[in-house]
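What follows is a set of structures for review.
Laboratory data are not the source of any read-out in this text; all were calculated from the coordinates shown. Since the structure is predicted, the reported quantities are computational estimates derived from the model, not experimental observations. Cβ atoms are built from the backbone, for glycine too; each structure is taken alone.
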Structure P
Amino acid sequence: MSSYKEIQVKILERQKIADEEIAALKQQAASLKAAEIQGAVQKIQAIIEEYELTPADIFPQGRAKNLISKPEAKTKKVPPQFKDPESGATWSGRGLAPKWIKGKDYAAFKIAQ
């Protein structure tokens with residue numbers, strides 16, 4: 001009959017072997033995946049070239065544009081809220097305050113609406 005400590009040692013030994021096998025399998029899977037991806041990309045490129053496909057042919061309408069170019073910012077233009085009487089420069093009140101208004105009373109530069 002085995003003692004508790006002997007069983008614990010066997011468990012740890014088998015766990016170590018299992019961990020090593022898992023690591024080896026993960027490495028093997030990563031290598032196979034990389035090879036399969038390379039083959040898939042080559043097939044896709046050949047089909048694209050053969051049929052002279054464009055991104056618009058492959059992706060749904062609207063999505064192809066986002067893949068090709070950077071999507072435009074969806075921000076609203078805000079009218080200026082403050083104006084420098086000396087230079088005529090304006091500021092919407094958003095973002096960092098310009099030098100001409102920093103540290104001063106904003107009310108003095110407020111544009112009448």
Structure Q
Amino acid sequence: MENQINETANLMADQYLAEQTNSSDDNSSSGGSSPCSVSKDQAYLVYKFLNTPNDLLIAGMTQMQPQQLIQFYRKLAIQLHPDKNHHPKATDAFQVVQSAMESAKATMRASKSGAF
């Protein structure tokens with residue numbers, strides 16, 4: 001399933017960048033300004049997390065050690081935050097990761113308290 005998600009995200013990122021290239025070519029020929037640029041990696045991450053089922057994302061997060069989870073989340077938050085990633089759907093992807101993080105933390109707390 002992960003390979004399918006990655007392939008889909010890659011294709012969607014390529015399509016988005018092609019549309020942006022065509023759009024910026026149209027804007028530059030008509031004297032308009034170009035939108036903030038989005039790298040392929042940024043577009044890929046947005047589409048990857050928008051297309052990953054939430055339960056799969058939470059399951060992966062709950063398998064991490066707490067310190068790994070914090071590092072993973074911080075890295076993604078920086079890469080997906082709308083102030084850093086100017087993709088139009090970056091806010092949605094950021095919220096998906098943020099929601100999954102909260103669910104993973106709650107699951108980890110519940111399993112930890114249930115063990116005692």
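Here are the numbers for the structure shown:
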quantity	calculated
Relative contact order in percent (Cα under 8 Å, 6 or more apart) - highest-scoring structure of P, Q	Q
Structure with the greatest value (metric distance in nm of label points 7 Å out along Cα→Cβ at positions 61 and 85, set P, Q)	P
With mean count of other Cβ atoms within 10 Å over residues 5-12 derived as 10.2, matching label from P, Q	P
Distance in nm of label points 7 Å out along Cα→Cβ at positions 21 and 77 derived as 3.5 - corresponding label from P, Q	Q
Ranking P, Q by mean projected area of the Cα convex hull in nm², the structure that comes out highest	P
Answer label among P, Q for the case where distance in nm of label points 7 Å out along Cα→Cβ at positions 13 and 37, calculated from the coordinates, equals 4.0	P
Among P, Q, structure where helix-only ellipticity at 222 nm (-39500 (n - 2.57) for each DSSP H run of 4 or more, over all residues; to 500) as derived comes to -26000	Q
